[in-house]
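As structure tokens, here come the structures.
No lab work stands behind these numbers, since they all come straight from the coordinates. A quick note: this is a predicted structure, and the numbers were derived from the prediction, not measured. Cβ atoms are built from the backbone, for glycine too; each structure is taken alone.
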Structure I
Amino acid sequence: MLVSIAYSKGRLEVDLPEEAKVRVVEPRYVEGLEDEQTAIHDAVLNPIGCESLAGKISTGDRVGIIFSDISRPTPYQVILPPVLGIIESIGDVEIVLFNATGTHRKNTQKELETILGPDIAGKYRIVQNDCEDTASHRVIGTTST
């Protein structure tokens, strides 16, 4: 039995035994927003049940934004411009982007441009976790498990 599953940026055909009980669950299609960046901008300015991002930041503050590495397909090119625009409108705020690579290698400049877009990748300071740089890590404890 040939089954097609989502894999990377395409599909992968997997040949399974005929007697295998297989059910491929596919996501339901949901119509996208007409203007994603405006919707994000409005949501960040008017969150439900808490103060807006703009109300939490003052001139002279340092703001860190964490983003996933190339292995996580998150639309940062859609999400970050409205968020950065709100932060920048406050004026004189230092913004640093932190690439959360976990145990993965650092991303290349080209990958950072793919993740963030060339404008964002070229404008902001980006700090990447380097799991092989043991001098930059320290043990802070041991869990009970």
Structure II
Amino acid sequence: MVEKTLFRAADADSAVTRIERLRPDSKALWGKMDCAQMLTHCQVPLRVATGEKKLKRMLIGVLLGRIAKKKLMKPGDYKRNLPTHPDFVIRDKRDFAREKAELVRLIRGFQQGGPAALTTEPHAFFGPMTQDEWEILMWKHLDHHLKQFGA
């Protein structure tokens, strides 16, 4: 079992508490997104994990995805400013309150849906994913961006 997971109610509650501490003017410790954009960005992987958002398999992912996945699954924080899929890039202005509420809704839905709600489709970059890999990826990605904004 993974150390932290959005499938576990206590861990999902912890993530939501951290999100609730954010403010529209919370400053990033690194990166280019503002706080509302980060909240929107963090919604995309949850939608991908549940199959709500479909992404085409990328050639670079076919070639390098398994290696990158292996590195990202290791214990420890993600490095700053890693590249991301173009569909995950948020450049336009977003409504902070709406994006915060939507991210919380998606986290709650992910937690309640549990492993049965995970897609069986391969990840666009990483390829086939196990339940543990989805759990690790979802937690570490969200945790990385909450830390980006000091939460």
Structure III
Amino acid sequence: MSLPDTEDADTAPFWAAAREQRLIAQRCDACGRLRCPPHPFCAACRSPAMSWVDLRGRGRIWSYIVAHGPTLPAFMDRVPFPVIVVELDEDPALRMTGNLIAQSGAAIDSVAPESIYIGAPVRVSFEKVADDVTLPCWIMEPA
């Protein structure tokens, strides 16, 4: 399985927060814009000044795909599985990508693709996949 570098200077705080079951994003200290994925400067104003802020971990499905083979060998026994783009409640322009799962602890192929729809409300669930990696995944909530 391909795992993120949890010690990368730009993303380490995000992965540390995920291990603590917290969803965070960078906020530009100059213009206040939220950004994800984390990077060293604001795309809106180019300022390098930023802070990390907690997010509610709720949003709506903005887009999705259903992955089919061929895929990475570690995922071949799980295809097809959905991958969603979540529009977060804090800012409609702030989006995160992740797996959609039926419930905490469920496999990435636990949601029937035909049940997914644009605009579906979702909430974050943190899934530990390695000693140092906890991934934010998403669970659909009743509309």
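Data table
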item: Test item: helix-only ellipticity at 222 nm (-39500 (n - 2.57) for each DSSP H run of 4 or more, over all residues; to 500) calculated as -8000, pick one of I, II, III; result: I
item: Given 41, 26, 21 for Cα extents along the principal axes in Å, for residues 14-69 alone, calculated: source structure among I, II, III; result: III
item: Comparison of I, II, III by mean count of other Cβ atoms within 10 Å over residues 46-53 - largest value held by; result: II
item: If log10 I(q)/I(0) by the Debye sum over Cα atoms at q = 0.14, 0.16, 0.18, 0.20 Å⁻¹, for residues 54-93 alone is computed and equals -0.42, -0.54, -0.67, -0.80, the structure in I, II, III; result: II
item: At a computed 18 (relative contact order in percent (Cα under 8 Å, 6 or more apart)), which of I, II, III; result: I
